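Following this line, the structures themselves.
All of the numbers you see were taken from the coordinates with simple rules; none came from a lab. Model, not experiment: these values are computed from the prediction.
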Structure I
């Protein structure tokens, strides 16, 4: 009976999520979506080479290539891949919260995933962002299990999921760097520090080996933002980006003032 209730609850949240994210699926494609389709429409073997000019890793485009072969290249068809990833966030968020902190946390995480405005926005666009969110959630969950809770059986899941995240978006390098630092921080506080540091070294060496084939392409784009038509961002854009996440730049200023007074 417990499983039936969980299934019913997730089905209800998925229905809410789908209703929120169906609007706008059929509107005209915009520039970045056209780039996604144009790249994904090439043969699989040609896609990595084309991305030297675009700057993005290949995973989303490879998946979109197969998706387009199955469902076509119309606006609704190509956006449905992003929608599917956004919907998948609901059960995955439940699993993540429940496995880490219990059932209540699982339902809270699932509800947030079902109603997240960011997932609603990007679930209606043929870009890689909902796939990135989905893989990053799996990665962070595996990381917390592996290093915060010292559950070594989660290390393979961390290695694979972090490599997939890196193959989805270049900014995932920041996530990888933060994960390394956090893992070392956890390791040095454990009684078995030597073994824990060994786990850190092996895990991230594994990620490095999986990611190594893409590094030459990444280095060829290192002097760019990853979008050849876009200027290099300045500090002001970083502030604006944080402000957009918080809803208003004034919130960021207030938080900084509060921290400085603490």
Structure II
């Protein structure tokens, strides 16, 4: 093992790939404290590009990601003629087939949930036993936040029926929903829960979508969370342009949609950020 480690860079390079920004931040923070040089990706295609360009020593990857799932992406990278690559696969779903496939490919497998960090840490200790003392020193500074098992969408709307409608459909794809009845509560929940995407009604009492966007983009924890605005009333071009305009060098609304029972266009956009589970 010592010979293998000496052949690597003195600082092991890690690539973390997950479509949930909260998970990425959490893992990146812990792994940088352990001494890894960390890069991140938010979908399978980005993972492939960054891995081929930077040749990491280890990848921590979510299974369900948009564009290309994590397992397929890593399978393409495991070339016997290339530099040795360790892979730790994490998922929120309990899928024996995925676990068996990981084992057959020599990948480590872990579940998201209360013991998430223990699973990741166990794999890291096995791969890098010389780092065990650092991991022990991290101790209680490890994950003290509940790790979401699935992508989460925060719906901010003064009509709770709209959230119920979306939740019933998103649940079929393994996506959880959070709910806030107004912009103030929406901002607080976004800061605490760091959802994958926010869907916000344009017209609400006590603060509209523009108000929420300005608060989100003025706070480091939420400045890059994608926001999709929906409206039950027709919007003119100027209003849409204003909603999509950059705020403090951060993106405004990603898209603006009319509220509809047809969710195809909306879900096509969501799938780019939320790994819809195929078995659903």
Structure III
């Protein structure tokens, strides 16, 4: 095994440890959080102490408990968005790749989606609807699927040109057989890369929208924590309120990035 292979493998495990560890903290939030994050458990803006390891926020709620529950919400949103958007992309990409008629229609729809700035859509939707968690998941999923769908279509068209696929078609293989036997297995690297990319994007965008006050302010998430903390920077609360949230977002995205880079490097070595 080469040094490069060892480095990539190590990067994968570091990424898995980071992403998996933070995900585990979110899942165990009800047992790890010292308080209910919606309950007032102290005076506003208490400094870190034994009772409140990260202090309290402007409402007297425990920041550490908010951090655990906020991570749970942000990670749930990112996982749901990545799963839904990639599922939609898979169906659309396969349909476009195997059917020339569907290809012409679906590619025009994808071009239409990609031509509209996502920020404009967010603002228009937020004006008419309050972006609660389910609506945010649906909206992000609808905005995240076009690019991977195009990549899936390209991969299927490339696989269709392979000689073994042409031979299978010559022996009477149906489109359904080719899809499940050859096309979908060839899509594994594309699907994994798209899933990890959308995980990273969802974490950032959820935090950014909540920070701007576009999403539901009553939901405990890393973004809403940043939104409220940013209003009291003059009190010097960044170290115990903003920094832990920023570290959670950074480490989560870093974990996903390390996993993606390691798997991409392994795929490239396999092709070589």
Answer label among I, II, III for the case where Cα Rg over 2.2 N^0.38 Å, for residues 61-132 alone, calculated from the coordinates, equals 1.11 | II
Matching 76, 53, 29 (Cα extents along the principal axes in Å, computed) against labels I, II, III points to structure III
